Structures are given as structure tokens and as C-alpha cells.
1. Which structure, out of 1, 2, was FRET efficiency 1/(1 + (r/R0)^6) of positions 40 and 72 (r between Cβ atoms, R0 = 30 Å, to 0.05) derived from, given a value of 0.25?
2. Work out which structure the value 21 belongs to, where relative contact order in percent (Cα under 8 Å, 6 or more apart) was derived from one of 1, 2.
3. Work out the source of -10500 here, i.e. which of 1, 2 gives that when helix-only ellipticity at 222 nm (-39500 (n - 2.57) for each DSSP H run of 4 or more, over all residues; to 500) is computed.
4. State the single structure among 1, 2 that was used to calculate semi-axes √(5λ) of the Cα gyration tensor in Å, giving 49, 21, 17.
5. From 1, 2, which structure was Kirkwood radius over Cα pairs in Å, for residues 200-335 alone = 16.1 calculated on?
6. As an exercise: distance in nm of label points 7 Å out along Cα→Cβ at positions 224 and 368, calculated from one structure in 1, 2, equals 2.5. Which structure is it?
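Values quoted throughout were computed directly from the atomic coordinates according to the rules given, and no laboratory measurement underlies them. These numbers were taken from a predicted model, which means no experiment stands behind them. Cβ atoms are built from the backbone, for glycine too; each structure is taken alone.
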Structure 1
Amino acid sequence: MLVRFPLVVVGGGAAGMLAAWKAASLGARVLLLERNKKLGIKLLISGGGKCNITHSGSAEEILTAFERREARFLKPSLYEFSPVEIVTMIENGGVKTYTRDNGRVFPVSGRADDVVTALSAELQRSGVKIGLCARVESLNVSDHQISGVVIGRENIQTRHLVLATGGASYPKTGTTGDGFAWAAATGHTIVPVRAALAPITVSPRLPLDWKGVALRDGCLSVYSNRSKLTEWRDDILFTHEGISGPAALELSRSAAEAMNHGSVELRFDFFPTMDFQEVDERINQVVLAQRGKMIISILEAWLPNRIVPRLLQEARVDSTKRGHVLTRDERRSIVRILKSWSLGTVSRIDIERGEVTAGGVSLDEIDPRSMRSRKIRGLYICGEVLDIAGPVGGYNLQAAFSTGVTAGKAAGNDWLSESA
């Protein structure tokens, strides 16, 4: 069966929905294809189901959160469609938002579903035709020009196609990496895909009863060959397999890349705002004030109780020793652990469990002002399928929204020019 459509968007996530909306708002007749039963499946699980929509910083502030080459690429689209504009769009759809102290923007309701509903309603109003449960099999290209897309026995002809299929994380949401294969088949270079914003498994395995324990406002560091590669100050959370939480997710990309060159170790600093001497003096003051207390009780007043015995064991200090007999060397041994506690060697970082993936379609092959492919006419590529991965905090969704709008605008205008 042969069907013709002026403009097709493949992928109904953040980038795809915005691309379809923008193109339709310019007057283009748009077909949005989504393999799932509903749009925005990955949006529904973002921010723990609360949807961290964006970051409240200016476009320039957001750009500083990305690697330099990624920031250069994103700059035109972020200035074209800023955080203020996506928030305005969602609030006009009846979803009130609020901004946390750290700049992260969420719906007041705490429901990601409300955000998806608002965006879906905007698509309906703009006249986008939506095809759900539409499993694309391949893209058709003729003489370096996009010519269509294949869905089962159906061949949809089009000269303008926006590829917004996402990365390869959380494959149950439909982001199975198909877009990488299709882009490669059209001649695009795919930068090796790797985990980003993913939980980290360490060896030896951490005690099972630590699951759910959080360490607040510390500093997690990545080491390779005894040299610190990078660090991030925020919370970590112990899971049944290893370490998660904002700091672990943020450093997972660096850790995954470092694993290609040797073993990688994680260390945690409980008191990142204090140097060794300051922590030592603080502990000494507490010990002197509570001379009759066991050292385990003193530390349990500061730290999660389940981890204190392990810390003292690694410091080689008897947990029942009381303050008045704690030696200076023992105290300083405890401080060394608190300032640089080894959580183990990184053994695995699952790309499937990452919130986003690093790697993807090479940015050198995409025009950042339009998201047009430099290799295939009529092909526009946006969102996570590109080689872009920002930190936690709404940055990646904003990049998807912005590049989606840029792609949709270019595709819509190109179609209008052809049909004039």
C-alpha cells in the first residue's frame, strides 16, 4: 500500500512532538509516527515520573552545562526556543509549573502525564495527524534525497522527514536505537553509543542492606590509575546493584568512557566543604565533648547508621572504643576514610538503564541552524539520536525540545517553499 504525506516525523517523544507541532503551525501537513500506544512514554518516567521539564537558567547558562562542542551545536536552537518558551507553552496548556531552588522546573501537580497531555493537545490543535503503534522498519532514500518510510507493508512517500527516535536507554519505552541504524544506513557517522546518566555497578558488591541509604551533599569522584578524572557534588543513593542518585548519574558518562582505558574507582567525600585538618578538628572536638561515648555512636549521629561499622572497619578502629581512649592516629584514620572513601571499582554501567545516551549521529553532519542532514536532502535529525548528552536537571529535555522546534521549522519552511 502506497501513501503520500508532505512531512513525516518519526518518534513521538519530546523532540518529535515539538518538531511536528512547529511544522504544522507553519501550515505543513504533518504525520507523526510513534511506535508505542501513546506519545511521550519516556517523558512519563522522567524526573521519577514528575517530569523535570527544563532548567530555569538562560539559554547561555544552559549551554555552559554541555561539553563545548555540544554547546556550540545547540546554541542556535536554544536561542530560537528557550526554557521560557517551553514553560509558557505547557502552562498555556493548563499545566502550572514551579521552579526548585536548583533551577529545575516541574509541573505543580507532580505528574509527568499532565505535561504529555498538554503537548498532545497542542498537536491536536495544530492539526498533526498522529499514527500510534506505527513500527517503522526503514527509511527510503533515492539519489541522496529522502523519499519515504516503510511501516510493515505500507510505504509512506515523503520528501521531508524528521528523525527523532531518541537514543538507546530504557528500551522498554521504545528507544531501542533504531534511529542510529537508519541514520547509518543513509551514510551518517554514528559516534559510539555509551551510557550517560546511568546507575553504576561496583565491585566488590556493596552490602544488600545498604539499599535505599542516601548520602547527602557529598562529593563523588572518578579515579583512574590513581588520578582524579572528575567529580560532582550532590547526593548518591545505594541500590541493590550499586550506586545511583544525582552524583552517580552525572559521573556515569565519564566513568564509562574511562573504562575503555583501564580500571575505574569511585571515591566519596562526606565533607567536601572542609579540608582534612578541619574535619579532624571537628571530630576531635566532638570526641572530647563526649569522651565516654563509643566512637560508633558518635559517627552514627552524623552518618547513616548502616554504613558506620564498615567505615570504622576500613579505618581499622574498634567500633566500641570510647572517645577518651581514641588515639590521634585512629582519629586521623577515620578522617581519611571520610574524606576519600573508596566505594569500589566500576564493574558495569548499563546503557539500557541510563536516562540518556552519549554518542549518536555525528554533529559534524548536521546543520545546527536547521537540523538538516548535510548528507541527505529532506532529512532532519534532532533530539537524543544526536551525539549530545547533558547533565541531570532538565538540560537534556530542553535540548530535545529546542532541536525539535528547529528541525520542525526548517522542514515546514522547506515544504512550503517547494509547494509554493
Structure 2
Amino acid sequence: MGKLPSVCLWLTVLSALFGMGIMSQAIAQSAFFTAKRDKNALDQPLGNLQDEAMDSFILGKSFFTKPWVEAPASTTARDGLGPLFNGNSCTSCHQNNGGGNSLLKSSTDQSGKLHRSIAIKLNDPVYGSQIAVNANYGVPFEASVWVEVAKTSFTFPDGQKITLSDPTFLLNNLQYGNLEAINTLSPRRAPMLTGLGLIDRIPESQIRAYADPDDTDGDGISGKENRVWSLKSKKWQLGRFGWKASQPNILEQTANAFFEDMSLTSTLYEDENCTSHQLKCMQAYHSQGIDVPDARLEAVAFYLTNIKSPRAVETPHGKALFESIGCSSCHRSNYKLEDDLVVNPYSDFLLHDMGPNLRGGLPSFKARPAEWRTAPLWGIGLAKKLNPDAGYLHDGRARTIEEAILWHSGEASQSQKNYSHLTPDERTYILNFLDNL
């Protein structure tokens, strides 16, 4: 029998690959993940979007990126900003779809005005649930937010020293009177918008399988679910999004951000974002009807759902060390979606106590003050490429990934200790592994 022509041989190989499912996995990887590692890495649409879906993607992106304006305005599609707000667009805090800033640019800085990409949460009858640092004409903004940073030194067992920043958050120029004496300020840095659509698709059963609220296995790690009330479905659901896992899906997370950060109303948040004590805010001109109708809100959620995720470049030795010191007990990978696509967000999406140094909750929240959702790590190596001033942890206190690791305590104390006792080369292997996720 003669040799097959090369094209026939290639078709034979392709047929075999399809039969084994290898090609379908390769196509799926190409559709959902990108190898780009620059500032545009989180701006690629999924590869399987048809024309109508691409139209929705582009529409959602336009409402996400372009500024909103005060009403009334000729730009009726994007008016309704304020009267109180922090930024005038989603990209005000999510530059290139990345995360918010570190507290201060320089390791020697001691204080400064807080960037708007770090919002201050609170629970106050006058100021509401979040401080607004900007306002429309004629309406007083709520306050200026400043941070004072104390410096502390961490010394590794091998003698290497690193300087850490320990922040205290302050409100100046309070425009509506004093806060309640018992109020606690809770900073929240804007997170990276990585793989949101894939996170939304992880079967709830796989996340719940990792929950161990009473630490029944005695490993010192007691992740718990945050069950939250869905404004859309009118039922309790698993929280997946936000620093406290306080939102059940992308649509509601988006609506909440529109409301809290830009005071834009929707069918999920119909009332204006003013308290009854803020008379000038209440008396200011307000749009007639909803600022973000369902079609526009759904378009933005569709855009965020259908962005490609970064494709990790595996560094096996660093990954093995990462797992050996216990980081993978919370930063979980290998979730299998309904279409058999395997995703590796490196999070269990559960709440964990991170120790007293990272307290940041409010008494009204279901999560306790020191409890945080495990931050997904995929794409973390892109943080500085998307936003050169990007920080880490919920309040931006860490300027590097290593600083973030060293602030881990509580349930992560043993992993932090294990990391600190590695050799300098081993720590570098882990940091390289994270940088390539």
C-alpha cells in the first residue's frame, strides 16, 4: 500500500484527535482563554460569539468604558450620574479591566489622599453604605478620604527584611456632620475582572464541597459559604462575587457597582442613593425613570461575562511548592464545568478568617470583620500591566504579591509561616508561578 498524501495523513490525525476529545478541548481553550500578557489581556471577547452576541458584547463594553454624565443632558443614554458618586465610569476604578491602586506609590510615603479605586464602606444613617468623594454641581460631596501608613518590618528566618505598610483610613471634610461614634471604616479596592463568566458557571456543588465551617477535619481551615439574598431571583443563593462574596451573580454585582459608585439606578436599585439627612442630594435634579434600564444593565453584564481569561503558563516547580506549603487549601483549582471545560481560578470562593490585621467588615454584614472570600489568583501576574499602580489585598496595602502573602494570618498563618521558611530561591519559584497565572 502506498503512502497517504500528507493532507490525508493530517486529516486522519485530526479525526483521531476529535475522537479522543483532544481537539475539542484545544478549541475550548482557544475560545475561553488568551495568551496575551499586555494591557489588553482582559479585553478579548470569547472566540465562540456569533454576530448578535458580538453586538451585545460591544454595546456592553461601551456602557462600561464611556463616562456617564449628570442629568439632564443631551446624552440621554448615559445620563443620571450622581448626585453623589466616586467615579464617572467603570474604568475609573477598573483600568483596562484590572484592579484598583495600591495605597501609596512609594514605599517611603507615609500618608496621602486615597485613590477612588479604593472605596470606603460603612454603615451610617447619614452617610449610607459608602462614602462618595465627588458630587454634581450644587451638591456637597460626602468626605475626603485619606490614609496614614505606618511602616513595619518583616524579617525572614534567613535574615532578609521587607517593609510592610499598615494603613489607617481617615475621613476629612465631612459635609453632612459627624459619623456615629461606633462606625468602622471598611476599605474595598476594586478587584480585577478576571474570568467572571467562568466563575459564574462553576457548579455550586463543587464550591460547597470545600466548605468546612466547623473545621471538622482539624486542619485549621474553616471556609464557609456566604448565602446572600438575590434581588433578581428573590431567593437565597451562594455568594460568589465581591470581597465578602456578597453578590450571587455578575448582573447583581454590576447593578450594585453602578448604584454604589455612580449612584445610577436600575430595576434592582430603584431609589436614589441619598439618605434622608442629605437634603441637597434629595433636592437635586434626578432622572425621570431608571438610569440603567434592564437592556443596558444586561449588556454590561454580558460584556463582563464573555471576556477571555488569561491562559496560565505552567511553572511546575513553583506550583508544587505553592501546594506543598498549603496555599492550595484555599486557592483551589480544577473546577469542571458542565461542558467538561476545566478552569483554574485558584479560589474556593468561601469566606476565611484572615486574622486581626486584615479586619475590614461591618457589623451589619453576614461575614465577620476578618473574613474574606478567597481572592481568585488567575491573572494576578497581569495586575501591574493592566494598572501600573495596582495594589493587592482588599485595601491595597500590599504593593507586591510577596507583601500580600506576608500579611496572611488567621486561617492562613501556617501557610504564611511555611512560605517565610523557604529559601530565597524557593520563594522566587512561587512568585514566578503566581506571576505566570
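1. Going label by label, the one that fits is 2.
2. On the way: 1: 25; 2: 21.
Only structure 2 yields this read-out.
3. Numbers: 1: -10500; 2: -8000.
Derived from the structure labelled 1.
4. Corresponding structure: 1.
5. 1
6. 1
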